[in-house]
Structure 1
Amino acid sequence: MKLNYHKIRNIPMEVCTCEQKIAYNLAFRAHISYGDKYQQAVKIGFCCPHDLLYQILQTEFSAYTRQHGGKYDDDAIYSALQSGLSEYLLHPFIASDYEAIGKAFPAHYL
């Protein structure tokens, strides 16, 4: 299956895509809702932080697809979100450019 990435106007696709930008926005929202809980779970050595991460990923992605799914490649968004969510929850940042988003939420199948 080929993922269909969409171009952001005036930004090369190798730098960032619409799907990566959406993944960043979902991660930002997840950080607001679950960031402290995830950081605490990792800090205390919670036995299954990957299970918690999966629940967060599913919750945020499901909310997105219910409201906006289909306009962009949902599989590409999920892939980028899955690639960068854990690191983002541990080290959140406010992106100042598309390059930062593209690096934090890589498009592995571009």
Structure 2
Amino acid sequence: MDIVSRQDLHYSLALGVLELTADAFLKAASQKPGAWLSPIGAGLYIVIAYVLQTAIMKNNLGIVNAGWNAFTTISGVLTGIYFGETYTYRQLSGILLIAAGVFMI
């Protein structure tokens, strides 16, 4: 099956982008408390719930969730690095192995 026509992966990508955005707002709010940042992040998680429900109406939950997890595993680390978090080489290796395993599904 052509990866471009895979609706389950399209939903996974949409969920990943939404969660990346929500996490970035919440991380920013944790570093510079701002009343408007946390509600945006929380609101995006409500949107995520709706998109996930829509996704699993016609797609396998396991596949949608696996693709979403692979995306957020990598993007979460990159977001953390952007906000000043540090990781050891061992931690990064483990994260890459997790993501690679999920992408194999």
Structure 3
Amino acid sequence: METTMFTLGVLSMILAALVATVIYGIVTVLKLKTDSRQDRTELWSQLHQNHQDVIRAMDDVRRDVNMVESTMHNQIQYASTQNTSYTDKRIDKLVDTYFMVKDAEQTSKKLIKG
């Protein structure tokens, strides 16, 4: 009878250790599953935030490019206007000089002829 009681005691201790180990394993698995869900949620949140940051950065770059394009367009128009004005002045001066030379020739021919 002592051997039976001893055997039942040993088996009950082994069973208790086995049950404790199984319960610990189940708790650990459930905790990992919960952590995994939280990690996945955090990753999706970070991914969404990064996506929003990229969109904002692209909008900033697009706005900067548009400002540079506008500035360059204005400068080109201004330079074109200045060049046209300068060219017109030079042509007018050349034409005036041409007519002054022709008038001088006519005057000198009249003086020479008499």
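Rg and Dmax of the Cα atoms in Å was computed and gave 48.6, 167; which structure, 1, 2, 3, did it come from? It was calculated from structure 3.
When distance in nm of label points 7 Å out along Cα→Cβ at positions 6 and 38 is computed across structures 1, 2, 3, the figure 4.9 traces back to 3. Identify the structure, out of 1, 2, 3, from whose coordinates helix-only ellipticity at 222 nm (-39500 (n - 2.57) for each DSSP H run of 4 or more, over all residues; to 500) was calculated to give -21500. Working through the options, I get structure 1.
Work out which structure the value 19.5 belongs to, where mean count of other Cβ atoms within 10 Å over residues 14-21 was derived from one of 1, 2, 3. It was calculated from structure 2.
Sorting 1, 2, 3 by mean count of other Cβ atoms within 10 Å over residues 22-29 from high to low puts 1 first, with the largest value.
Rule-based calculations on the coordinates, nothing more; no lab input. This is a predicted model, so every value here is computed, not measured. Cβ atoms are built from the backbone, for glycine too; each structure is taken alone.
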